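These are the structures, in structure tokens.
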Structure I
Amino acid sequence: MSKVYDLAVIGGGVIGLAHAITAARRGKRVVVIERDTRANGASIRNFGFITVTGQERGHSWSLARRTRDVWDEIAPLAGIPIEHRGLYLSARSAEAIAVIEAFLATEMGEGCSLLTGDAFRAATGGLGGADLHGGLYSPHEIRMESRYAIALLARWAQEQLGVDMLAQTVAFSSLPPRIETSRGVIQAGQVVVAPGDDFSTLWPDRIAAYNLRRCRLSMLRLANPGMRLPGALMSDLSLTRYAGYAALPEAAVLKAKLLAEQPRHYDNGVHLIVAQGSDDTLIVGDSHHYDDLPGPFAPASAEDDILDEYARAFGRAAPPVIERWVGTYASADDRTYLVDTPASDVRLVIVTGGTGASTSFGIAEQVLNELMGDA
């Protein structure tokens, strides 16, 4: 190929696209190399929920705020509908309320509010079981349908920003200026490798040093519940999973209570997110199982526990399941993402906390500021 690029991005998921779009908007000539026909991994097998509230305090929270702002700006340009805004988290105990109150006392609680039980029901069309104590409301979140949004984002990058997309193309190397691929040599001055949970193809020794595992999650699509939700929904279990809540001292008391009451939910790594699409169906999940190579066999108990938490949190049975799937993503115990420098003009970028959609553009700006030095 005769064309010379400023940046080659290897990987066409949300992290790769965020880097490609960020660079292209800075006037760079960019190519994306994607081994499949289109993104088909974790980037499309999620809620499409750009989560700010509950992200780990400090840097991750700031990255999420910035990423939300970028999504809000470019989604209409790319023809991506914002399905709904905001988050409602139900609390079923005094211990859960204590975590919410502690969260609201931090800088992360800015703009959020504590809802009484009656206010939560009024806002959510009557949702909330008999033991509902109240809830948390956040205005900061936005939600898109990820299974369509990533393809629309890629098309916009190609048609409006001039990013070249090479699908069904495997990169065998990533050292500039000559990138060896299954479609020939691509010339580029700099490279970002965004491999998702492919730990073997490029820079396996560099990746191995981070002791990554994979997380398998179970997801469901439920039938129209007969109502329109005001925003995404979560519940008590999220207060002990999301680091922005879970690191607070009050969360330890809540976790002890929930472990005693719902041990299997913890064994399956279940917490609840409910998001609604334009067709009124619900995207509901999820569970978390960790291994070097999680098998494709998700336990039925994980699905049962997700639906059980739905019923506990909202005081009604979940609608029928009309679709189910599993996904995998890279995971680490000590970080939410990593940026490695295998060579001076190469950056290896992997999100390791399941927050790719929520932090992608913030990470991309940070990486390219350092790599290109022309923020």
Structure II
Amino acid sequence: MDVLKRESQTQYRILWIICAAHFLQDLLTSVVPAMLPVLQQEMSLNYAQLGIVVMVANLTASFLQPGLGYMTDKKPVPWLLPLAALFAGLGLTGIAYAHSFAEVLLMVVLIGLGSATFHPEASRVAHLAAGSRKGLAQSIFQVGGNAGQAFGPLMISLLLLPFGLKGSFWLLPPALLSAAALTIVARWYKNWTGTRRKSGQAATGANRYGALALLVGVVSIRSWIHIGIASFLPLYYINILGMNTTTAEVYLFVFLLAGAIGTFVGGPLADRFSKRSILLFSMVGAIPFILLIPHLTGGLALLNIFVVGFISLCSFAVTVVYAQELVPGKIGMVSGLMIGFAIGAGGIGAAVMGYFAKSAGLATLIELLLVLPVIGWLLGSRLPKDGANSTAASASA
């Protein structure tokens, strides 16, 4: 009875600590796509090579996250959390001293390993600390990561533009701070899992793998949209519109910050309304604003890119909770699929879009991004209903 009471309570202290750690972790990892203009200048990389950098960072995390999540579903390993922060810090420190494209890719693999190690276990912590408020808890957790992704590009102006790639060495202190915060979380996590093991409590419910596979597809498309804008919009502003790097990174910051705000808003709404409806809105709602991206500058462009970021990621936390409900017995695995594999699929998209931009031009690439939300909506409309209709949907699946 005590365990059941504890599981129904929302552990806000742990949620906000894991949110802060997520902020620092994704602040570090988001520097990789944001540093593309610096890599282009210092190492003379072409668009295809820049796309490969993003692809390697994402694929490293995407292939490893579900597998690590599956293993920790069977045997939780709380101390992977602080270790993940150290991986990211060491990878960025290594980039500061890289002398070749191959060395850059090796350090990017290490950064991706940190992400793969962190996200499944951290998402499980958010799930365990959520109590009855799963959507809110995932929003608190995910908004930290999305805010970190938003502030990551600012590190380019603060550290990499003044000092070059060697400026990434100064990202080691945030990695150590994240490791310290995650040590606190790891202790709570270890105590929680020990108490749960003694009580014999286990997750119940039918696993719906077909719906999960469909959801992975939708989130993969959302990832293509997001990473396509985040990776290539600054290059578009710099190389096509003639902006300086600092101004272009401000636009990227606005886009990513809007995504963080959308993440926070979408989660609590999912506790009251349909997760499926929010997901579908995040697809089609952004279409007219994506179409306007190449045609606006100044304040209107900033407002437009804010709306794109907000709408596109308002379903971010929602899809994680949705997946956990579809397969309740595999929290770590499905979290790895949603945060790692599906989002990491954007890395493949980055490589494809890099080659497309090389042959057809950046402006054409940005305009064709609006095709992806339509495909995402068509797939998402086939997902089972949740919330009040979840029981009936489960019966018909």
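Here are a few things to note about the model shown:
- In this comparison of I, II, the computed figure -25500 for helix-only ellipticity at 222 nm (-39500 (n - 2.57) for each DSSP H run of 4 or more, over all residues; to 500) is attributed to II.
- Structures I, II, by FRET efficiency 1/(1 + (r/R0)^6) of positions 172 and 228 (r between Cβ atoms, R0 = 41 Å, to 0.05): label with the highest value: II
- Test item: FRET efficiency 1/(1 + (r/R0)^6) of positions 236 and 332 (r between Cβ atoms, R0 = 41 Å, to 0.05) calculated as 0.65, pick one of I, II: II
- Comparing volume of the Cα convex hull per residue in Å³, for residues 220-291 alone across structures I, II, the highest value is found for I.
Throughout, read-outs are computed from the coordinates displayed, never taken from laboratory work. Predicted, not measured: the structure shown is a model, and the values here were computed from it. Cβ atoms are built from the backbone, for glycine too; each structure is taken alone.
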